[in-house]
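Next up: the structures, one after another.
Laboratory data are not the source of any read-out in this text; all were calculated from the coordinates shown. Just so you know, these numbers come straight off a predicted model, no measurement behind them. Cβ atoms are built from the backbone, for glycine too; each structure is taken alone.
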Structure I
Amino acid sequence: MSRSKDATIHIVEKKLLSDNWYHLHKVTFDYTGANGVTHRLDREVYDRGNGATILLYDPARDVVVLVRQFRIPAYLNGYSGWLIETPAGLLDGEHPEEAIRREAIEETGYQVRDVRFLFKCFMSPGAVTEVVHFFAAIIDTCDRVTEGGGLDEENEDIEVLEVPLASALAMIETGEIADGKTIMLLQWAQLNRACLH
């Protein structure tokens, strides 16, 4: 039996620190481990809702459709701030598949036909509640119905990139692609290439 199954958690207090954009809480809880010892712990937890992301792959050209956009947290951590990513967004109350279809067309201009659900996971479970739903879809040039680039009312400034899959994989090694969800989807594509034709 694993030790974690023997632990008990009791929430003592959940205090709202900020609801300026999303919700930041300070959570105080008692954690009793398998050894029976209880510790009172404090953690800050950020709740921004759940999200979805998608790998758009064109097998005829062997390219993936990615986006480049500015991310202030990356900038504050010493990067240029311009990250290359798979299209993604928050669910905003929608079913994950509906949300990712909307995000794909808003960000890239590609209307997605058949969407394949792959998996879902926590991206930063030490501090963020968000679960991201991962999808993949086959596209071709006739599926591009708009220019994409994001929504003006959301101040999005998104560049659409069409990158050969092999080049995108190489960009992980060089650090040009440093976004976790994008790395996961590109590596999934490399391992499951037969499924993408």
Structure II
Amino acid sequence: MTAFLTGFGITLGLIVAIGAQNAFVLRQGLRREQVGPVVAFCALADTLLVMAGVWTMGSLRTAIPALAPALTLGGALFLFGYGLLALRRARKPQALRAAQGLPEPASRARVLAQTAAFTLLNPHVYVDTVLLVGSVGAQEVGAARIGFVTGTAMASTAWFALLGFGARMLAPLFANPVAWRWLDALVGSMMLALGIVLLT
């Protein structure tokens, strides 16, 4: 259960931030256009990238035993750093607004192509999922590792589903910088707590 909660918390902390992908998913939700496929693509892409990272880092950890302490320390430092950045963002919050454009309904193929671009052409997604989350998940073994990946998948699915299907209700909230202040403060605190858990 601890591994599941760690995976869930880390992933949620990473994806709950102002960015082009979140704005795109929110926009599709507001337009009520291909929301299901967009949510599914984003969640599945995150999950597959995390799995690749966890098992790649896990293999390296097995081949190079001395790598384990370094990965643990690196993962903890990442969590502390990200937590502090989130707390810093909370001091100067922004607002997330859905992009406009595409006045005519787009085909499913076009929407999914745009979703893929927003998801896979962002270099940060590989750093976040494959390297950072992968390094943390690689510390787990056996069923705990599966629990960790399951937690990451649940977090991605829950967030993107909330953003896409709840867009009509969430748009006014996410346009309010005060809401982001509280959200970033919560994320920052959670990441610092997870960093302490990883070290101990």
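For structures I, II, which has the highest computed value of distance in nm of label points 7 Å out along Cα→Cβ at positions 43 and 179?
On the way: I: 2.6; II: 2.1.
The structure with the largest value is I.
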With volume of the Cα convex hull per residue in Å³ computed for every candidate in I, II, 162 is reproduced by structure I
Output 21 (relative contact order in percent (Cα under 8 Å, 6 or more apart), calculated) maps, among I, II, to structure I
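Identify the structure, out of I, II, from whose coordinates helix-only ellipticity at 222 nm (-39500 (n - 2.57) for each DSSP H run of 4 or more, over all residues; to 500) was calculated to give -6000. Don't skip to the answer; put the middle values down first.
Values: I: -6000; II: -25500.
Derived from I, not from the others.
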